[in-house]
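Each value in this text was obtained by applying a stated rule to the coordinates, not by laboratory testing. Values in this document were obtained by computation on a predicted structure and should not be read as measured data. Cβ atoms are built from the backbone, for glycine too; each structure is taken alone.
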Structure P
Amino acid sequence: MSDKRLLDNLEKIGVRHFSYSSGSSHLARFIFNYVHRSAEDRRKDVIGEAGAIGTAVHTAVQENIAHGIDIDDAIKAAIIYFDEHPACEDLVKRERFREVIAPMSTNLVEILHQSGFTNCEEEHKFSVELPDIALPVIGFVDLVGDGIFAEIKTKCPVKTRKLKDGSQGWGKGRIPASEPEHAHVMQAALYQYAMGLTPSICYTAEHEAKIFTPFNCKSLQQANLDRSLEEFRQKLLMKQNLIRLSPDAKKLASIVDPEWSHIYIWKIDDELRKEAKDLWQL
């Protein structure tokens with residue numbers, strides 16, 4: 001099958017570039033999000049509570065690191081953003097998440113300053129071509145410094161069983177002990193390939209923050225980054241092979257297992273989940 005057919009089908013479904021999110025997504029979610037649904041549909045999606053707190057912490061950290069705004073003022077702006085964002089209908093969860101914005105932001109700012117991130121550029125956009133991938137891959141890097149970049153990952157408190165007094169119990173957001181999560185390494189590998197800078201992955205939670213670099217973990221050393229980048233490229237190739245077959249979401253759904261039992265693949269609101277099940281005729 002020719003590249004023209006692939007490009008024509010990509011045009012029909014309105015995909016004009018790839019991203020880390022689209023490239024790394026499960027095949028079934030890719031069909032649902034990028035073949036069945038339009039870009040306009042995706043823009044209307046309401047960000048979840050984890051995304052809302054992630055954006056709030058990103059806001060505080062970037063305001064301080066990139067713009068020199070006092071961290072207390074930056075945190076106030078982040079909390080205002082969170083309060084204005086109707087992402088979490090669970091009021092107990094929402095209040096708990098609101099409480100941790102300040103310590104998560106402060107912990108991360110401290111470790112970033114210690115690691116040399118000052119006067120950085122925020123949300124740096126890149127566009128890169130990968131071998132045999134028909135469209136450019138674009139992305140936005142959280143922080144870019146002098147020869148280095150950082151991707152920020154937030155780890156929120158987790159609901160546990162209720163306590164004896166009836167109040168809600170909470171577990172700590174878990175930061176990786178010795179190596180960053182593989183999905184985050186694959187993302188860093190793409191960004192490093194695109195920008196040629198030294199990667200770092202920064203995790204923050206209520207009680208601690210940790211930064212991984214090629215100097216303190218094997219995952220971010222060049223040989224492992226190269227393998228992770230190739231893994232990402234192979235994921236994109238699989239999606240291209242699907243789109244070559246057809247731009248029709250129903251036809252593609254008929255040959256891809258949706259894996260409904262996988263909680264993280266289909267961690268979406270009930271209305272979207274029903275729409276997805278209708279696509280797979282379930």
Structure Q
Amino acid sequence: MSDTLEITKNDIAYLQHDDVPLMLRLRRPPGPGPFPVVVDLHGGAWTKGALSECDGRDEVLVRAGLATAALDFRHADAGYPTSSVDINFAIRWLKAQSGRLRLDPARVAITGQSSGGHLAMLAAMRPLEPRYAAIPLPDGTSPHTAHVRCVGMTWPVINPYSRYRHALRLRGSDAPPAWTATIPERHDLYWGGEAAMIEGNPLLALERQENVETPPALWIQGREDEIHNYRDPDAELDLNEPERFAQRYREAGGTIAVHYVDQADRAAASYGPLVAFFAEHLL
């Protein structure tokens with residue numbers, strides 16, 4: 001499609017907690033639709049972030065003919081699993097409102113960056129988890145589940161527990177990286193302890209053979225990225241976390257590709273593979 005097409009953008013309140021609305025930024029290509037839609041989740045170590053952080057990625061996706069829905073959701077103040085509760089509701093809400101929003105409820109996908117990538121995979125794997133689906137749709141709304149067609153992740157924190165321990169190990173070294181100064185505390189703020197990091201963990205869910213959904217998946221990863229691309233010394237598999245997750249995902253019956261990009265240009269380099277992946281599964 002032409003780079004000059006006009007993108008329709010609307011900010012919509014999809015949910016409210018204690019009189020505070022949660023917003024959804026919906027972008028659609030020109031035309032009558034119905035359009036396939038990619039739900040987009042920002043990063044921020046589960047403690048911060050805003051839907052505007054998804055703007056660059058979503059503008060690229062909408063030029064390819066995909067609608068996008070970037071979400072605000074609750075963070076550390078509310079703790080796990082509140083982000084997943086809001087995301088699960090948003091997926092069901094988009095499907096229920098698909099007629100007036102000109103979306104196709106049968107073609108819904110999800111993406112996310114860093115902690116948002118973790119939340120995207122968790123939502124895709126556990127669409128029927130009762131804790132995540134705790135908020136019902138409004139009365140009179142047709143019922144829908146939070147199943148998605150596929151999931152694309154950019155450098156996700158797929159294993160919050162191992163990343164927490166990884167950061168603590170590095171912080172105790174002779175030359176700790178700057179990023180380790182706050183990461184463990186940010187994990188603690190959202191997760192409230194290691195038990196929740198283990199439970200709400202897509203990789204460990206696969207390794208304990210939890211019964212999960214495994215839609216087609218893409219993991220885009222910067223090569224020189226010690227924050228997301230590292231080996232867990234306590235793991236059974238001697239693989240870095242992207243390859244470890246990919247092997248377990250395939251063992252569970254899913255299909256997944258791991259696509260490596262240069263770390264210095266990872267954001268721009270991720271757009272092409274994401275567009276190709278979602279076009280294959282949604283268009």
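Which structure, out of P, Q, was helix-only ellipticity at 222 nm (-39500 (n - 2.57) for each DSSP H run of 4 or more, over all residues; to 500) calculated from, if the result is -15000?
P
State the single structure among P, Q that was used to calculate relative contact order in percent (Cα under 8 Å, 6 or more apart), giving 22.
Details: P: 22; Q: 17.
The correct label is P.
One of P, Q was used to calculate Cα Rg over 2.2 N^0.38 Å, giving 1.07; which?
For Cα Rg over 2.2 N^0.38 Å, the value 1.07 is produced by structure P.
P, Q: which one has mean count of other Cβ atoms within 10 Å over residues 40-47, as calculated, at 10.4? Before the final figure, lay out the partial values.
Numbers: P: 10.4; Q: 23.5.
For mean count of other Cβ atoms within 10 Å over residues 40-47, the value 10.4 is produced by structure P.
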